[in-house]
1. Distance in nm of label points 7 Å out along Cα→Cβ at positions 126 and 150 was computed and gave 3.1; which structure, P, Q, did it come from?
2. Work out the source of -9000 here, i.e. which of P, Q gives that when helix-only ellipticity at 222 nm (-39500 (n - 2.57) for each DSSP H run of 4 or more, over all residues; to 500) is computed.
3. Comparing distance in nm of label points 7 Å out along Cα→Cβ at positions 86 and 102 across P, Q, which is largest?
Structure P
């Protein structure tokens, strides 16, 4: 399965959720984590990512295939590998014709591919939106933030799961999120200081906080929407 995790506003927690999903899934299958936005290496305490990454692969010649994708991946334990974003400017021209090739090549190397897309802009032809469109499953991470919800309402792709990071003191509530997005919140994750400390100290990989592990296990158990990738 090709599973993307995204958000409409930076700082919502999509990268932490992506890394945790990858770590948990790697307990019983091979997983490839593709980091589009550049935060996974720090979260997983990986220090030797090559300069080239997924963006470089997408803009390479069509003869550059699975072997090259495998060469830019780095192991994170026995069953998880990580590919970084690479060195190319995110504002470079879109490469929609290579998105399906990326999906096929990635799935040839792992049972599960998780893509940390970061922020999806409203532009339907952006690389991020095109990559999301090729996914079998899309999870959106949100907070009860007016600005974030305003942007989420204008997303160019539909999502299968809505994950709310619950912050105390917010004026908006879960029901407000559901009203704006016109779909239910499927998972509520508390804003736990223990999660923040683990991420800040680079300990997510070796000692994942229990609330985060429970959250990703719940998300994994949700029935998958059967949909043909675009």
Structure Q
């Protein structure tokens, strides 16, 4: 039985991955490090900023001390903010789907973005009030593909709604995760949750076989489709 839906943000609600990639690329270029789109999609997409910079720096045998990583994160955030002010689009179907789900299921966000970036996207889509739980990069120690973001989101939903005494705890198998990245789908699977993948960042071929269902757009998704996922083993 479907009881909760957990959304990723970047690549699902807002078309921000191009801005994140450009911000990473420009910040690293100033350090003399080249980051290609292929490398980003294969390795770094869905990582939070801290993990991304630590990983890239280690690959290029650069210092990964806290001071260096923090400096790069702040530089990247400033570039991302500038790019997003120029161009930040909400994906088709997002607002309509959230309106259908709100009040019917418990809703949460679990994203590798920073809280301010998530809130900006939700405000732009006019759906922020639908998400009482937001799990950002600041709220977890390990980013996707670790299941920690989704497990944390479910824990917060259960705490918020006092589910232990009212209707029972929401179990992982009663949750559907909406994701765009391979790392995100892997995280959902590790959390023992169902996954619905959108082909905004990866091809259908790359997502099929690891996600429970793949769609081209959230305009194709209905609550009934997600309920069917939670009825399958």
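Quick note: the coordinates plus some simple rules give every number you see, no bench work behind them. Since we're looking at a predicted model, the values are computed, not measured. Cβ atoms are built from the backbone, for glycine too; each structure is taken alone.
1. Q
2. Only structure P yields this read-out.
3. Details: P: 0.8; Q: 3.2.
Greatest value across P, Q: structure Q.
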